[in-house]
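Scrolling down, you'll hit the structures one after another.
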Structure P
Amino acid sequence: MFYLWVKKFTLIFLFFCLVLVGTNFILDPYIHYRIPSLHPPYFGSDQRHLNPGLAKNFSYDSVIIGTSMTEQIHIFDIEKMLGWKTLKLSISGATAHEQLQILSKALEKPSLKNVLWGVDVYSFGGEAESYRNGKENFPHYLYDSNFLNDFHYLLNIETLLDEINIIKKYYLKKDHFYFAIENSFLPREAPKNRNLAKHFLDNTIGARPRGFFSTSHFQESLEKNLFLPIKSNPSVHFHIFFPPYSILAWHTINNQGWLLEALQFRLLVANGIQNLPNVSLYDPQSDIQLITQLDHYVDPTHHLPIYNDIILRMIKDHQNTTLKEIKEGNERLHNALKTIDPLNLIKEHGLDF
């Protein structure tokens with residue numbers, strides 16, 4: 001009797017497993033196998049899970065790589081100004097190594113010609129092969145070509161629940177903003193919700209243990225996560241820019257005690273790519289006029305889309321930045337921190353404390 005009960009339970013369990021696997025394979029919320037047919041792709045899902053499917057199944061000749069500093073870049077603006085057919089593969093809070101994982105998927109496409117990469121100093125600190133939430137929590141099974149380990153995706157009730165949630169949003173006409181590719185991963189925080197002063201006074205932006213943002217960590221991470229893919233893909237042109245953090249962010253970096261390392265990071269990048277023919281560097285970050293316009297920021301590090309045109313115009317007009325100009329930019333930043341009082345600047349812009 002007990003044997004019969006175990007047999008029935010096992011068969012029922014296997015049946016439900018097969019149903020779950022089949023359903024997840026067909027619905028495929030993370031576009032791992034195909035672009036969905038029940039509804040348009042939903043770009044509001046977790047980027048670490050969704051991006052590899054986008055990179056594999058969409059058609060494009062250019063990609064955007066970076067952290068949330070690149071989320072506000074509108075792909076239609078790129079097409080209009082530069083003529084690129086672009087796919088955004090930003091990952092909020094991504095480490096440099098996580099960015100390398102999704103870039104590697106995009107580099108598998110023979111059609112890839114351009115990479116627009118926002119090189120964010122915060123993501124290159126720490127160990128070169130680190131992951132934001134730990135290596136064990138990163139969905140490697142979505143990034144490799146091994147079908148056998150897809151059971152993590154297919155035999156997962158969370159996969160089904162994610163698809164149900166997407167279907168509900170689409171057919172109940174909720175969150176339709178993210179069912180359009182031109183809105184992929186765009187932040188929607190309104191300027192009226194800005195909290196520059198609070199973030200600055202908290203002094204917590206990018207806070208890490210002492211030694212996390214060291215020159216040695218930067219050098220190792222740059223070698224593995226930035227310079228290596230550039231050198232290994234000479235037919236792809238890499239357009240690298242330093243995100244223009246506000247002057248408040250630079251004051252915070254200074255207050256946390258790693259300003260010299262942050263400025264050295266800029267030099268390491270420029271020096272490492274200066275002799276590579278397939279890379280261009282752009283530096284809106286050291287434009288003091290830009291980074292002191294606090295009305296153009298949501299918080300001390302994230303600027304509003306108004307600065308996107310400036311970055312894209314630099315690319316269009318081939319305003320490449322040289323190593324010498326990076327050194328001059330470092331001097332401007334260093335001098336600005338000595339002469340610009342952040343509290344007075346906040347008051348001048350009418351921001352609440």
Structure Q
Amino acid sequence: MKTLLLFLLLLITCNASFANDNKVCQKCHPLIYKEYYDSIHRKSSLANDAIYRAVFEKEHKEKERSKCNSCHAPSATNLQQEKEEPISCIYCHTIKNIQKYDEANKNILTGKKKDFFSAQEDKKNRSKVTYETTTSFFGLIKRSKNSPYHQIEYNNENYYNGNVCMGCHSHVNNAHDFDIIMLDAYIDKKDKNTCISCHMPQTMGSKTTLSDSKTHAYHGIAGLHKLSKSLGKYINFHVQKHEKGFQVSIENLANHALFGQAYREGVLNVTIIRGADKIVQEPYIFTRIFGKGDKESMPFEATNILKDTLIYAKKNIVYNTKLQKGDKIVLTLGFRLISKKAAKELKLQHSKELTKIRILKTESFNF
């Protein structure tokens with residue numbers, strides 16, 4: 001009876017206006033919807049993202065809004081949608097393929113609102129899964145499988161290897177054919193980690209109210225805005241003592257550079273604890289500074305890079321403080337969503353939330 005009522009409710013809801021598509025999804029996926037609603041995907045638009053809005057107002061014209069919206073608010077047809085669901089559930093789950101272009105990639109959608117793609121290993125070879133019910137004990141117990149609202153296709157490889165994300169999270173070339181995003185991480189078969197395995201890890205809780213599952217893919221998007229420390233497992237620290245001091249090595253297990261996005265800034269803090277004393281080393285900054293010729297520039301004016309200290313596969317940093325027996329070195333790798341210098345340029349310096357250091361990983365080493 002409960003399933004029947006839910007089914008009727010969904011039929012009524014889906015026949016109503018699609019002013020907020022995600023509200024339809026919320027009926028069966030309340031936990032996933034809650035995560036999404038507090039995610040950067042829900043906060044990606046001009047209405048919600050202070051950094052994006054500041055950059056847009058400084059570098060763009062209103063006529064370019066639709067071009068930026070192709071990734072920042074592809075689902076929005078009005079200001080209310082831009083605020084509530086700039087990137088809808090339906091949008092992401094109907095990406096059929098990614099078309100590669102030099103300037104920026106493009107998502108190819110099916111255009112079907114009730115035929116979705118998803119990933120589940122035990123159903124990977126099934127092209128379409130539809131709603132069905134089974135009964136037992138002479139019809140006294142009824143069980144439902146899958147969704148009464150939509151079909152699901154589980155055989156789209158892009159949803160397993162993470163390339164479904166590469167329509168927006170790959171590269172964006174400015175007018176000078178210069179990439180200002182630099183996350184071109186298209187996955188191949190040899191890669192152990194993908195966008196989805198890192199940023200949408202399996203977390204506790206059922207993915208739907210129609211059936212019980214122990215876990216679901218996290219839709220809050222683990223990363224720079226949520227669950228930052230969960231990404232620490234993809235970073236390895238090594239410390240090697242030498243005659244004049246020591247060397248810190250940072251191994252990046254992701255398939256893209258760390259902190260490559262425009263205005264982003266990584267920070268490594270190193271402290272030597274020697275008895276009751278703390279010897280604090282100069283923080284190491286990971287950044288990419290854009291230039292136009294030999295002068296610093298805004299990203300959309302850039303033609304080259306003036307400085308690049310990002311973490312690619314591995315980064316070695318040498319310190320000239322000699323270590324003694326009994327010393328403990330504490331390493332803390334963090335980041336700012338936007339550097340303090342950039343925040344000042346964009347008139348965001350009063351937002352401490354944007355420039356505070358968020359921790360990715362902390363580890364100590366004894367000597």
Structure R
Amino acid sequence: MTQIGIGILGGGYMGKAHAVAMSAVGAVFNTKLRPRLEMVCASTPQSAERYRAAYGFARPTDDWKALVHDPKVEAIIIASPQETHRDVAEAAFALGKPVFCEKPLGASLDDSRAMVAAAEAAGVANMVGFNYIRTPASQFARQLITDGAIGDVTWFRGEHTEDFYADPNAPATWRTTGEANGTMGDLAPHMINGALALLGPIARVNATVETVHTTRPGGEVTNDDHAQMMCRFENGAMGQMYFSRIATGRKMGYAYEISGTKGAIRFDQEDQNAIWLYRMEGPEATRGFTKILTGPAHPDYEPFCQGPGHGTGYQDQIIIESRDFLAAIETNKPVWPTFRDGMEVNRVIAAAMASSRSEIWQDINSF
């Protein structure tokens with residue numbers, strides 16, 4: 001076992017999740033590389049020290065450049081706002097340091113392209129944080145599709161819906177300003193990534209992106225509340241997706257349905273330890289969707305729990321990501337999703353935004 005110094009930019013929601021994951025991953029997966037929480041960066045010295053003490057880092061800083069350039073920081077996790085991603089990643093790659101970046105890869109497609117170029121020029125490990133597709137259930141869904149269990153896929157419906165802004169009287173915050181912080185920048189990337197993982201590349205899209213509540217207490221809303229998108233996959237399948245932060249009653253609506261010539265799959269993140277599978281076989285009278293509870297027979301479940309149906313949780317998804325990032329560093333081989341995979345999500349989003357403005361279909365290859 002070899003130690004590796006980890007630096008994390010951001011100590012809030014995702015910064016904490018990654019700090020906890022890096023502390024646990026060695027014990028859960030018996031990784032050859034064992035993370036050492038070396039430095040955490042936050043916006044003020046006070047918050048940085050608070051995160052250091054809470055999560056067990058060796059040192060705090062309020063200067064991201066100090067973190068990136070510190071010789072004891074050997075790998076970097078970016079869990080800071082989207083507009084910071086490009087500068088941090090480019091600086092880290094210039095020093096030959098591996099980078100894990102939370103989604104979306106960049107605040108724009110141009111940012112993403114520049115980050116991919118820097119990552120590939122450096123030739124070091126790079127990953128993007130799309131955690132939901134890593135649940136044992138969704139990994140099993142990918143396996144079923146690859147193995148042909150539901151035949152040729154003909155249709156996909158996906159959503160990422162939450163209700164944290166369903167109340168029109170909820171105050172304006174940083175989330176209501178700037179395109180990168182809107183629903184298409186915040187929620188849509190997860191389901192678009194899921195669709196790409198499950199069905200493969202998207203050829204073209206037709207989207208409508210809307211702001212429902214244009215003002216909120218404290219200010220004007222300058223980004224989108226929800227969006228719908230029709231798409232055609234390169235394999236010929238039809239698809240549709242919906243993204244919303246105003247979907248009343250939905251707390252973690254990362255959900256999809258997939259139809260094939262021999263069966264179908266349904267999944268909902270609000271019940272993340274189960275997947276529904278329909279097989280077109282046997283007497284018609286006994287056919288129906290079967291609820292399958294995840295257990296040790298499914299991908300990446302047993303390291304967390306030996307009991308079927310006991311379940312894994314949100315934090316476990318981040319631990320799985322940490323295992324994969326460490327494997328990419330150790331082997332110097334790409335582990336999905338790389339920065340280039342993250343850029344593909346940004347391409348789809350750029351095409352969707354252009355489609356909404358033009359009100360016509362847009363080819364992804366034009367972006």
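Rule-based calculations on the coordinates, nothing more; no lab input. Values in this document were obtained by computation on a predicted structure and should not be read as measured data.
A value of -5000 for helix-only ellipticity at 222 nm (-39500 (n - 2.57) for each DSSP H run of 4 or more, over all residues; to 500), calculated from one of P, Q, R, originates in structure Q. Taking percent of Cα pairs over 34 Å apart as the criterion, the top-ranked structure out of P, Q, R is Q, with the highest value.
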